[in-house]
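Before anything else, here is the set of structures, which you'll find just below.
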Structure 1
Amino acid sequence: MFRHILLPIDGSELSTRAASTGIELAALAKARVLVLHVIPPFQTVAFAGVLLTSTEYTYNEQAKANGARYLADAHAMAEAAGVSSEGEAIFSDQPADIIIRIAGERDCDLIVMGSHGRRGMTRLLLGSETQKVLLGCGVPVLVCR
């Protein structure tokens, strides 16, 4: 059925539950998983002519540490289930594009990800990364709530 399952994670409870579901499915299908964390790049904000920032270096180091923790947690879940796993953290402000690109480059045949349940005007204005993946990807996507 499935041989290589992509699990995009962002550290939220919803993405952790989706990763757990993907790992369970991988165990049943005797598939391997690729865990992917997309890190938003450093942003600066100007307020009344004053630049408000924490340093880019500090942000990047903390973001990488968080990503490593998310990946380690997912690897531990996979190991406990007897599933082979690998992981990657990538900086990008376009998570859906990265998910779609990595799925193709790494020959993933299923993506399992959470739905963030935006509602109303926010959903209309911003969309969701899950929706963008669904619309732009040729690989089947299992969306977990």
Structure 2
Amino acid sequence: MIVPIGGAHAIGRFLTRLGPLGTRGRLAGLCDLREEEVFRRGLDEARVGSPRTRNEMEQLGFYVCVRDLEDELIRAVGTAGVEELFDSQGDLRSFRSFQSQPAWRGRKPEAQMYRFVRSSSRRNLRYARLFVEAAVGRDTLPRPLDALLSAV
């Protein structure tokens, strides 16, 4: 079962509420790079483990995205694939308009796509699912997500 925990800072409380380590099912999680230390402290506080390295976190079933999951997925799908998804969802014209804004002109397409997707929570949720489906279809799931899914 996949459950939202309410943000990285909730990891310790969430794990503690699950009860003693021996009574829990298999645990696994995914966090953004900027949340890695928060997860380490939470794992330690909940007595799941005291990982000092990313490898030790992974041995406990917790994986770190390079930046965050959206960034991982955009790279996994590729710029052409993301543009195809934007087109299929009727957002390519809006994306082109976004790209032409002075603040975003000349930036890398991946950065533009990342900001465009994250500019609306509704858009972010919709494209997260579409990016995962596209990455699965291309057999290019980002390593942290692939490892997480293999762990559960």
Comparing relative contact order in percent (Cα under 8 Å, 6 or more apart) across structures 1, 2, which is largest?
1
Comparison of 1, 2 by distance in nm of label points 7 Å out along Cα→Cβ at positions 40 and 136 - largest value held by:
2
If Kirkwood radius over Cα pairs in Å is computed and equals 16.8, the structure in 1, 2
2
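Values quoted throughout were computed directly from the atomic coordinates according to the rules given, and no laboratory measurement underlies them. Values in this document were obtained by computation on a predicted structure and should not be read as measured data. Cβ atoms are built from the backbone, for glycine too; each structure is taken alone.
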